[in-house]
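Pasting the structures here.
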Structure 1
């Protein structure tokens, strides 16, 4: 019998070299990346012995639809390639994340006949917080997310995993100067609301969130930078009753986005 040419990792000896490109990992992250189809994909890797499940079947079906080669590897290969990350037996080699310009976000909102609803992140550096904010942004109908090029986390495989793949469905842009981007959005008719837990901030339940809006969330532990805060139309705080007077960036930002979504949904329903 001829030997199979199916690729797999040998049980001993040197590990295969890590392939180039982004290695997306985690079942939900990989499935959503394939569903979104916004990147160029190269190979799908499954750990030998990975249990069949609806998500695994979806991933394999999506890979077949895109003509991707599927390789079965010893789980330890994925462990080594991904430096111990919780890959759940699945990895996808893909091209870089397709960033877009802010104008594309505004055009997307216009195509939906909706007032723009954007999220701006000021120096958010923790991948878990960033992933959680992307997940909330996708869930609550944000048309685009803007990140500064410097002093902030960008879209890495860890962030894709933390967002459960939600970021693959979002329009995300990188800007050199966040304050200048905010001014350009103001010129385009958007109001800028910065989330900031301080005494002189306006309570979230006292402002109108129904029109063209950009929500700005600051970094963990530091909040908004001085120039970012000064450029906002409003500084907004969450109405709180407990003894803990602050929440982390991801939780606070998610609450803000949900609140805005509710306000905007009422407006859209009244206009329909």
Structure 2
């Protein structure tokens, strides 16, 4: 199966260079967020990626065209100017298509503009700035069993403001990264599975929005499913989000890759 990753947006200010870069290129350790997203799918055998590039796509393209070469150990022969790779890297089995979908198109239009590379079989959809320990195989099994056109991962997000826990009128504990307790609702966790006939609902016109338009239409047809994920989930919207993920990485915890 293929995985479509939506890459676009105004980006954020890099805390190191103080320049604006796409959120998916913010680094955790020595790899950008999008690498971590792709690594999750690769862990489950999905190594064929289609990246829908929007605003900032030129920076994503530059990273992917150039940076993987830097992962190899190399031998340089100065006499004849030859460069020889000394090792293989796990990412060598990745296939990545970089598709320019315009700088202002909405998510539904971006997906529609990638149809030629995704049609004829079900495919995954993911955001490029969300990390989670989603069991991709279980998500796919749930989707197949549901018979729905689209399955969305539903999560309880972490609270941005921390949570006080009470024992009567007294505070018993505080958790800076507690999850919001939404028992009867979930937010879109950014990991989806779609059948190929989803393209019948999409339009390449820029205003076609997956979240506000297509979701509503599919709900009306009872053709969208929600797979609940209660494990680790974190989006990267702010410098604070990145610092939290980096703090986990620094103590050798990468729950989104199964390292706890």
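Numerical summary
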read-out: Which of 1, 2 yields 19 [relative contact order in percent (Cα under 8 Å, 6 or more apart), calculated]; value: 1
read-out: Given 4.4 for distance in nm of label points 7 Å out along Cα→Cβ at positions 73 and 193, calculated: source structure among 1, 2; value: 1
read-out: Value 2.9, calculated as distance in nm of label points 7 Å out along Cα→Cβ at positions 97 and 249, assigned to which of 1, 2; value: 2
read-out: Comparison of 1, 2 by Kirkwood radius over Cα pairs in Å, for residues 65-208 alone - largest value held by; value: 2
read-out: For distance in nm of label points 7 Å out along Cα→Cβ at positions 33 and 129 computed as 2.5, the structure of 1, 2 it came from; value: 1
read-out: Identity of the structure behind -6000 (criterion: helix-only ellipticity at 222 nm (-39500 (n - 2.57) for each DSSP H run of 4 or more, over all residues; to 500), calculated), options 1, 2; value: 2
read-out: Which entry (1, 2) yields the derived value 21.2, 79 for Rg and Dmax of the Cα atoms in Å; value: 1
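Every number here is computed from the coordinates shown, using simple stated rules; none is lab data. Nothing here was measured: the structure is a model prediction, and the numbers come from that model. Cβ atoms are built from the backbone, for glycine too; each structure is taken alone.
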